[in-house]
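Below are structures written as structure tokens.
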Structure 1
């Protein structure tokens, strides 16, 4: 009786269909970096946030100084140095003892290098945080670069270099970045000689240059009380001195030659990247470009390129486009797909048709509003956790992102008009200035599809620069392989 009554009461006024359910609007408030920001005595910026859900602490130290510091003959030095800060022991402990101590503490420490930064990360229990951090900080300040670990790291890297031609996708990524950015740090790769020449002296020199408080921004989140954590960090990191700040990355001034470039490979499908260098971080057209790219190819299954190439024609399992900015130099807009050899050209033509359409025809209000709504709905995800939120603030600090960018982000997206989309498409997507890189069986790709709808000769009339073969390069040395 009671159960029946309760059931009746629960369903009084309930909607008859799920479609009638009404949900309150999700109100997301953008976190403000100043509310999390502290500065240690030596000037190191710390973003700090308590999170007592689990007895864990997460620390990330991000240092300006990445691959861009490498010379042409020394590509790979910074990334090798970064990995050996973790794996090479300290000045007072062997690498094996460091590994054993971290395992005993149930702590995980890692260090990795990228194009413009080196990142050191510690995850540990709050109950033994001080012991874990003490070892972590010793590792950062005074790595041992143990000789046998140096040789092991080099051996592993050299083995990976030898595998760079094993997958067509790896060749495609390498040649595409090289065509867009040349021999700059964004276009070059380590080779056998540059790795073999790395020794302890050059690693210690690069470590001293990068691992300085002048280059450091910290983020700390987890199970702690903020005043005590700040006091601890000030007593340890705040008293750290080092060399001056490194010079930030310079703008990449290398020019690229538009055209179609192919690497002839005996594979069943052709891999393709079509792209052009885009805008730098802070460009006033950023919001409009983001919306334009979402409509064109960045919006998943609903985007135009995906619909045209995948859904309507069935020429590729996945096809789409990406847009990225860069704080120090040009970003990239690129479209990509894989298709069977005979339809590589047809898929490319469909992409160029969509590019031409978005440049010449005004997008519908429905398509525009859907794109803006989707971008705005996805926006809060980058702040979904305390570590993620602090990571955004660290990145903004290092790249000097303009104040208020995230606070104004949704309004800037909302303000994009259909005319803005057409304008930035014409500004950015000049087909005659694009690079197209193809990796596949050229004899099958060149002539196009059996129905004669397209061919690579036809595509060369769309892109400036003609068609050029890129000889396959030795995976270890990147020197052109000589055909016997």
Structure 2
């Protein structure tokens, strides 16, 4: 058996004033005095903000760990052959384009984890009295939660599904900030480490996060540091991630418990038609009341300019689009807000050919007159996912009721039969994932979690299936040495 290890270099964190133009300065192979950088509360705040800034990069949640994953899930009729993601749609992971994208995800995510570990390693030794009010627990809890969250997404991409083999090779779980080598863990052990960090994060945030304590936060209170917790890895983001992890592990009892806690206590609510059935530039395209955790991607328009472009020269070769005949199968209910008949979430006809209509999702389009609260948003965890988790965990007792609840909040009047069988409920849950999460990457993770032996796809109004195996489900770890992640092969033991 071969051992795979990862070596993380030290990085430099440049402190800065918090603004949308600030970026974390990451320079590999440079050791710095973390104690000097993180000598006060302001330094910790800036360092944690820098982590979120890294996460919105195009190589991470700004595109490739969200939008790009849909190419593998086969939810589009076309992925342009010139698109960076096209090799992903054919599972050609060793192609030049795919290797570059995959290696970048690996490198940038472990870079971000290194930044998180720098915060954790220092705050563990810091005097809590140095922090105002609840900020010690909040910063420490967010950092632990983010470390777990980032490792979980790497596990979902670079290792086999738990359902396939829990003892298969997982990923390195890096929980320290130094030059020491971190060995790869099994999938099962990695899950255990993820859950441990999430549990510790939840303990810290439960007593400090304003979403839990009910503490009123104003702009004059610590300069509004704890305002709008959906942009931070808040307590309910931690619990929702626990629901995801338990689902990945196949522990439906705990998954349902965590999802129900988020549903009942987080304060999330369904989007209103009043924010949907209005002028396109004023519309709440990402359904913001349903956001549990989100990121503001200031470069959103630039990131998606090819993927969801209506410019003919780009749309032909680059864009992700859906054909009318395929959309009619995905969205069979004519009143569905998300579908083609209402057209709240789709572009005009691209005009790619005279015989078919092709449209693009407009979820991430930006408009000059767009309300500020809707701009540049990438939802990472949303309320409907928690509902669907509960439905999947309890298909015969709660499944039909939850499906009808979702339908009622998406403009669908036709009821799903309460007498539906478990198989029918689970099939409809799959359909809801396809309708709901365009551009968010969840469909791919859904198929992989269930270790589906085939996944459906549509072409010219006909349904087909793509045979799947671990060569398609698992991204290869980078073979070559990269700046922050190193896959080193040793001799056979």
Structure 3
């Protein structure tokens, strides 16, 4: 009897062990498999990934930007980027030793065919020897990207063009840049090149367009104007700021001045047209810190934009203005100087919101994902990221930006295009006086007369000699105009 009892106990214990093992096995296979496979230290899974094909990355016009090829040695597959550095920072690279960047990283599972939508779309492939992969179709147009590249040339800077109605990126270009092909060879040469690029003081691997912040200069006056109108402090006709050449800064004899020591004043549109520093400094300090911070953050400052690319930088507007520092920090921040900094992408979102009735749309580079048969399995959900301001306020500022392009003494006259409604705002961010250098900025929007704007742009050309309010209009405006014209061509409007 005792022996039978012990055997039964042993049997129950073994059954319990098998139950636990079965449950654990089921958990690993059914629940934890995806998480374990995607762990960066899972080299076995990574090796499998490089021995199977990967989907294509495709531009808006069907141009293939990335695809897999079979190798004669080493890993079975590697990636090829036929457009080389034109889309390098967008597609990114894909390497066993270096990891992935750009779209290759963000949409890794889609390209590898490891998303449920592809499994459901290709159930028949379970019974045949065929790999499921996803093709990622982008919103970017090669013609517009090339226009941005050609217009900027080999000057350090960035260009962003997007559809203000949807947030879809039409072009995003920075110089210097890089070719992803030699970084995707999975050999010692790729590692050596990566080390060289990391050590390069010009930092070509850093995609300046959305990962680097700069003083926005007078382009930020659009945000100050919008906030002042939204709060009711400013209307089209009031106040009428008295003409002056300087704004008194507390606790210092160095007053804030207009470029060239000029005198300016007047109503909102007068200030915008000539980019009047003294008027906007008064406007910003009249707003006060709380309203100024809220206005900037409504456009997305102090937050990372939700673009579908890795590691976007947050643009910065100071949140503290201590009383013992007087009015200087807020006055300078109101004209895009001091502690204000922005990515080119953020400034494109600002002008896009003005053109889009105050709505900041979620920026994105992915339009859709298709399976091997060309069927769409996923689309980007267009949505509003922020409500920056009311449609009425956006309309007021929009008219002011149109006047900056078409009005007398407007600083953005070089942005004008025949038969197209164009608004803009120039900016010059001073970097020093020995020798004088500045970032040349312009932001703008354009579309058919009397209709919704079809494109919003931001351009920065870094470290230009001199420091004049005209720098943005003479240096950056022709670049923006070339990109706008390219966008309108691909949209069929120009």
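No lab work stands behind these numbers, since they all come straight from the coordinates. Computed from a prediction, not measured in an experiment: that's the story for all the values here. Cβ atoms are built from the backbone, for glycine too; each structure is taken alone.
The value 0.95 for Rg/Rh (Cα atoms, Kirkwood Rh) was derived from one model only; which of 1, 2, 3 is it? Can you show the working numbers first?
Numbers: 1: 1.03; 2: 0.95; 3: 1.10.
So the calculation was done on 2.
From 1, 2, 3, which structure was semi-axes √(5λ) of the Cα gyration tensor in Å, for residues 106-225 alone = 32, 18, 16 calculated on?
Working through the options, I get structure 1.
Tell me which of 1, 2, 3 gives 4.6 when you compute distance in nm of label points 7 Å out along Cα→Cβ at positions 146 and 290. All intermediate terms of the calculation are to be shown ahead of the outcome.
On the way: 1: 4.6; 2: 2.7; 3: 5.5.
Matching structure: 1.
For distance in nm of label points 7 Å out along Cα→Cβ at positions 114 and 410, find whichever of 1, 2, 3 sits highest and give me its label.
3
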